[in-house]
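Visitor: Dropping the structures in below, format is structure tokens.
Here, each number is a calculation from the coordinates, and none is a lab measurement. Only a predicted model underlies this, so the values are computations on that prediction, with no experimental measurement involved. Cβ atoms are built from the backbone, for glycine too; each structure is taken alone.
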Structure I
Amino acid sequence: MAEHPAYPVGLRLTGRRVVVLGGGQVAQRRLPALIAAGADIHLVSPEATPSVEAMADAGEITWHRRPYAEGDLAQAWYALIATSDTDANTRASAEAEAHRVWCVRSDDADAATAWTPATGSSEGVTVAVLTTKARGRDPRHTAAIRDAVVEGLRDGTLVAPHHRTRTPGVALVGGGPGDPDLITVRGRRLLAEADVVIADRLGPRDLLAELPPHVEVIDAAKIPYGRFMAQEAINNALIEHARQGKSVVRLKGGDPYVFGRGMEELQALAEAGIPCTVVPGISSSISVPGAAGIPVTHRGVAHEFTVVSGHVAPDDERSLVDWPSLAKLTGTLVVLMGVDKIGRIAETLVAHGRSPDTPVALVQEGTTAAQRRVDATLATVAETVVAQEVKPPAVIVIGEVVAVGPRGTA
């Protein structure tokens, strides 16, 4: 029998009796999948690992605390034999054959009537990998193939077209700080499945080059505004494409809700009756300092960090930031979108009590190949920005944590 390849099949075990002999490491690895399948699991073993015992205590399996006995496999649909007793394994295997119960043996694959594939899942798809022969099986090679396929499905590098109608809608995807490797797995998969991508300038642009030719990529900064404000035009573009039955990804830099106006887009979509998925992203407020060797908190130095928008100056009537209160804090202050306002921000902080010697770091193009870090103090940052020609996008870190780590990229 071993000369022929195994016939792959998916077993529907919900409510059906499954017998597992042995409560050791093999059972511990295999039981979760059987539990997830809804099987009526009976474990026969005098002992069990703490994890297996916890499954029994939780009522997920029925544990018979004794060795294998003739008749244990009666009425079973499937059996896993994994004891350390070779004689018991052989007798149980013979019983399974007599009762026509498909049986896996952890100690002797050649003697088994079924093999357990290396399995993994991604978004409703289960990948199961089997070698073609019992002899010479390499479980590590099989698992490596499984991992490569599942990872490809999860990160969008392995994409198969959908032949059934997909539900149209919009995904607000946080693309992270700029490095394409820092987008979430879910975000990358949704991007790979999109029909239309409306992208911000600060999103991970390198990912757009990987999209299939049929995907329409729209630069949000170049949407014709007409009589609408910029954000209204973006909202309308999202709605228009979704109503055409397309899968739309709104690719944003950082996280959609951290100064990203994601909620405005979500509200507009909700009012239009368009389903929307929000995928969080890694915010530049913590990732960019980290990439430059700066921890936003550190034991004995900073027990708090505050993230504020610097797109309007402290003396601007539109500002919602309580700068005098921020000046009194001892923790880290992270300013986004504040390069051109940093002079007035620094003056305000110093005027309300922050030391002019407080360290400041400006990290430009963080996490990308063009990343650079410029250091200053509150007293010198305004002139430093001009002298060093610091340009947006840049994350500004103010506080003693700037001096904690080694100077330069971590």
Structure II
Amino acid sequence: MTPLADAIYNVKEKFLRYVQIDTQSDPNSTSNPSTEKQKDLSRLLVEELLAMGVTDAHLDEWGYVYATIPGNSSKNVPVICFCSHVDTSPDCSGAGVKPMITEYWDGTDIVLPDDPMQIIRMAEHPDLKQQIGNDIITASGTTLLGADNKAGVAEIMAAAEYLIQHPEIIHGTIKILFTPDEEVGRGTEKVDLQKLSADYAYTMDGETVGTLEDETFSADGVSLLINGVSTHPGFAKGKLENAMKIAADILAALPKDTLSPETTEDYEGFIHPTQISGIQEQVKLDFIIRDFSVAGLHEKEAYLQNIVNQTLKHYPNSSVDFKVIEQYRNMKEVLVNHPKVVEYALEAIRCSGMKPEQRSIRGGTDGSRLSFMGLPCPNIFAGEHAFHSKLEWVSVQDMEKATEVIINLVKIWEQKS
């Protein structure tokens, strides 16, 4: 199998259209999806799928898009799902995105015109070294781009269109799933796996071209509810135990040179405070805990609990409710039992003219949860870079390669069945 000779897809046009729709999710919302505007893109995707001839494409009440491309093989081929999320990060504005294309990029700095202080430099983005001569898409400098994960959405849509237009490509049944709220940790909360009815899945939500991620962090959240002792400050001697000061002491006791996102890399985990709110009587302090093993998570949670216990020795009449919330687990624990899911994806990358590279993610994807829900789901590159920032970028050529990988992957599943 060789790279497709006519692999010029409509992925660029789709991507440019999708990123202009604001789909930012909201971590403080309790609704499903967390923001109704995510459905604006989802409704468009359904319209486009129906126009292609995908007759069962639909949007459910929770903001999930489901669709099926029927198989045309006489073999009993496993049902494969391709998944991406429509929401963009709450960390940076996604409203009014103005995508810009630097064609045939020559390696010079890319200055974003709406804020010239925002500059994409090769020295700060090593993956740009392999993009000389490619077409780089960025935002204009005041918003994120939304390549995370609209690059993946566009690639799946382009692959679907290509397969429908080329019935000579033999494949099994293909499922498409677009999820909301991945960026706020709720991307699979309302997914209906029985309706999806897939055997294996792939998220298109990775970074560098040619990479496949089959290992993620395991993740927990820890919420501390600090109950101090409140009294009138004029009569507080020997009585007041300020919950805000207790929280400050807990934070100050965290190590300065280890166990934090800013001091760790590779397989090192961390303890990371994410939110604090309250008054002198009561403070809520939230953390995320990350490690590649569950044992590592438990060690870090015990470490944090010990800090809390030592801090409370100075505040004898106060208390802390220490609550651990399981978030997701390392997909490797599931994927190791389904080696062909990874092997076939690596082969598809090779067939698309690239040298594949297996990586671990210092983070998670919808695939982490889907894997533990019974749907083994590694993560394939989508070409997105510098996500959650105004410096986000993606190349047209990388998105085309990702689209080609999808097409080659469904062919491989059929051939090996």
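Visitor: Work out which structure the value 0.05 belongs to, where FRET efficiency 1/(1 + (r/R0)^6) of positions 220 and 300 (r between Cβ atoms, R0 = 25 Å, to 0.05) was derived from one of I, II. Let's see the in-between values first.
Guide: On the way: I: 0.05; II: 1.00.
Working through the options, I get structure I.
Visitor: Here is a further query. Can you spot which of I, II the value 26, 14, 10 was calculated from, given it is semi-axes √(5λ) of the Cα gyration tensor in Å, for residues 84-147 alone?
Guide: On the way: I: 26, 14, 10; II: 21, 14, 11.
It must be structure I, since only it matches.
Visitor: Figure out for me which of the structures I, II the number 40 belongs to, where percent of Cα pairs over 32 Å apart was derived from the coordinates.
Guide: Numbers: I: 56; II: 40.
Clearly, the read-out refers to II.
Visitor: Something else: If relative contact order in percent (Cα under 8 Å, 6 or more apart) is calculated from each of I, II, which structure is the one that comes out at 11?
Guide: Numbers: I: 11; II: 24.
Considering all the candidates, the number was obtained from I.
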